[in-house]
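Scrolling down, you'll hit the structures one after another.
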Structure I
Amino acid sequence: MSVPDYQTLMLPVLRLFAAGKTNISECLDDLKREFDISDEEAEELLPSGKMTYLGNRAHWARTYLGKAGLLHSPRRGFHEITELGRNFLATNPKELNNKVLEQFDAFAEWRSTQSATDSDIETPLPKGNDQSDQTPEDAIQEASQILNRTLRDDLLTELLRVSPARFEQLILDVLSAMGFGGGKLSNKTLTPISGDGGIDGVINEDALGLDAVYIQAKRYAPENKVGRPDIQRFVGSLTGESATKGVFVTTSDFSREAHEYVQRVQQRIVLLNGQRLAQLMIEHNVGVRTQSTVVIKKLDDDYFTSD
């Protein structure tokens, strides 16, 4: 038989992780046997030529299971079933797909909701699973949003794993890629890790260095929001440097009080949360690379227009 879709693979993949598998590569031979997939079918590559259909669909099954909280990834390339996942399997489920996963709060939130601070990044994903009324362009747009959202989550996971110094350097790399300092490495600097006075980096606003932007970076877990006291200390540091512009970056988010406070201070301060930081990394190719490109062509009416 041909390679099943990723939703069909969800339940077998979850059972394999319950049996002790730790990554998708270890699952592929078992999936081949369970679904009677031939070697030729298992080796068939996606149009990009970089991954097999079987591997790709199994990886997406694992990704969706993770978004529902049924799997956990303590480190890159290593996955394990959670207590929630084991409890689900204990119910002897007959099927597992996106509709079933909607019962889990984490998955439902990931698929269909966004925080207010994320609303400028993309529109919410459709709540329904019936795609029969979608145009091909609609389907491509929805798929692009899912891929983009998943990549942002992956980036945030990696950002929490890097060292504090590496995180601060990454922020400078993003701002440089956006055009600050004229994109020149010489126009951005890190301050010492200790005794930095609440400032982690400085980057010129333009190639001539007519003004500088001061940076504070906090690598916080998602549930640990940056509050007003952190912003007040940053403002104090800017005042001590006679600085007028600052960017406060965190992998988590900012409290309502923090947002309200920056509207009242003399300095111009931009608050950059984790989701927005990850989106900027994607847009400016920092820590990511293009895997494949889809080209959509249409009829050139002008070519066929008679003189």
Structure II
Amino acid sequence: MNAAPILLAYTAAVGGLAPYLMLRSSWPYRAPVLALAVWHTLAVAFSLGVALTLSNLAMPTEHLHAGVMGVLHSCGLDVGVTHPDPGTAHRLAVALPASVGLTLLAGFAFHLVRAHRARTRQREALDLVGRHSPGLRATVVPYDVPAAYCLPGRRPRIVVSDAAVRRLTARQLDAVLEHEAAHIAGRHHLVLAAVEAFHSVFRRVPLARHAREQTALLLEMIADDRALRSHSHEALVTAMYEMAAARAPKGAFAAGGETVLIRLRRILGPRRTPHPALGLTVASTTTGVLLLPLLLMCPPGLT
């Protein structure tokens, strides 16, 4: 028996049911690093499920009428012989899953290049209108709204508006700068490019849509937690409130923006430390989810 139906059911569950369970859970915002790892593991598991399903469909089997080759033959398409050629089927079994991986890699490269070009244009504009502040280790730009963002990459840069410098206290400004430095140090632009690539390939899948949204939010929470290691909750919260209306240019990470309200509630709410068993439980479950399609490929009863 071919494993394709089981793999297809597994892939559908990862793509549709898993994101629903994640969104209904209360722990991800308490452990954003762990939650981010789970979302990306689910994306890998879904991609692997799609690739292995295609591989199984391409393999000639009696139960599925020679897989993809049998379907082509039954539709009247010339596949070269009366019965599907096993050699061609095996080549398809390699080429189809490989195309999934190559498409995802191409999407990742595309989003990296596009974001890099946007940041390059932004740096060129900053060189014209901004001034470097050695004390802040940031570029200050004339803008009448308090704002701060960073341009990650090989030539990272933190940008703050002169309104932010005037209106924020020294502690507030330091907290904001630490938040932006966390994005740069964590290479968050690579994480975002990966999930953008997954979304561009599987944009109609609920997992792709929710993983993209949650990744952006969780990266901001991770940067918030980094800033809270050395700054008070009050300093960061009040700074975020001041910059809630600010927007970042394309390819940048901003301390303000659309996620501010959720992040403010998280910081101001009860700070419950995740139970030590949570990490082990989540890690074990996601590892099992990731390995399951590989086990389904050759179970004893299906060979």
Structure III
Amino acid sequence: MGTNWTTREIPDQHGRVAVVTGANTGLGLETAGALADRGAAVVLAVRDVAKGRAAAARIGGDVTVRELDLSSLESVRAAAAALRQAHPRIDLLVNNAGVMFTPKQTTRDGFELQLGTNHLGHFALTGLLLEPLLAAPGSRVVTVSSTGHRIRAAIRFEDLQWERSYSRAGAYGQSKLANLMFTYELQRRLAARGAGTVAVAAHPGASNTELVRNSPAALRAVSDRLSPLLTQSAAMGALPTLRAATDPAVLGGQYYGPGGRGELRGHPRLVTSSPGSYDLAAQRRLWAVSEDLTGVRFPR
């Protein structure tokens, strides 16, 4: 296989069930579309069902829509229950949905919005879907992080919800770091039980998507000017996720991103995350806190 991995490398996906969060636009739409093109039965798990149905019509193939609002644990539990009933076996869960640089807000459960949506919602969803994932040989959980995980590069356990002060970028960075630490700890737990399921992470580099819509106006203006030089299409940005999800050579606990300079653009390759993301004690502490906050205990 060459270094320029593309969707042409995706193995046949017929007979496999894939759940992709945030799949009605951007990276999620490209990910879902590529999986459906290769024959997977794809579930678009989205907050806006109408937009999800429009996306499903664009994609074609065996594509269904499931309502999921990651900022509400009630919605997460309802979606997981419906998915378990419809799919006793799930081969692939892509934790893709996310928010970025939002003003200070909280989820319906009182969590800081970026941490609550990007990490805690996906943590709960994964735990509630682990049973059908474990039932599918060779299944994978792929969680989408970001180079932004290096922003401030630590979990603020002393003020996890940013109640004392708030930074849009800092809260986003914490949530994306949490995505990676969750992946690494999940993989360790799966391996300890001898499971066939693996956990993998990916990031899209600098991709031209709607995710920056909540950025301050000045940052959006700079982004608009530099976008043609620094960013890549959503289709290219989805390739690291797709490789993590389908490449037979992928191992649990790996992290994929663009292979170009600064991991901003390019074809996907194996990359490394920040030193702090590999802190075992912090990973375990984050896991325990996440279980307490969500009320979701992973089966052992």
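A few notes on this one:
- Origin of the derived value 29, 16, 15 (Cα extents along the principal axes in Å, for residues 11-58 alone; candidates I, II, III): III
- Once relative contact order in percent (Cα under 8 Å, 6 or more apart) is computed for every structure in I, II, III, the highest value turns out to be that of II.
A short reminder: the numbers here are calculations on the coordinates, not readings from a lab. As the structure is a prediction and not an experimental result, all values here were calculated from the model.
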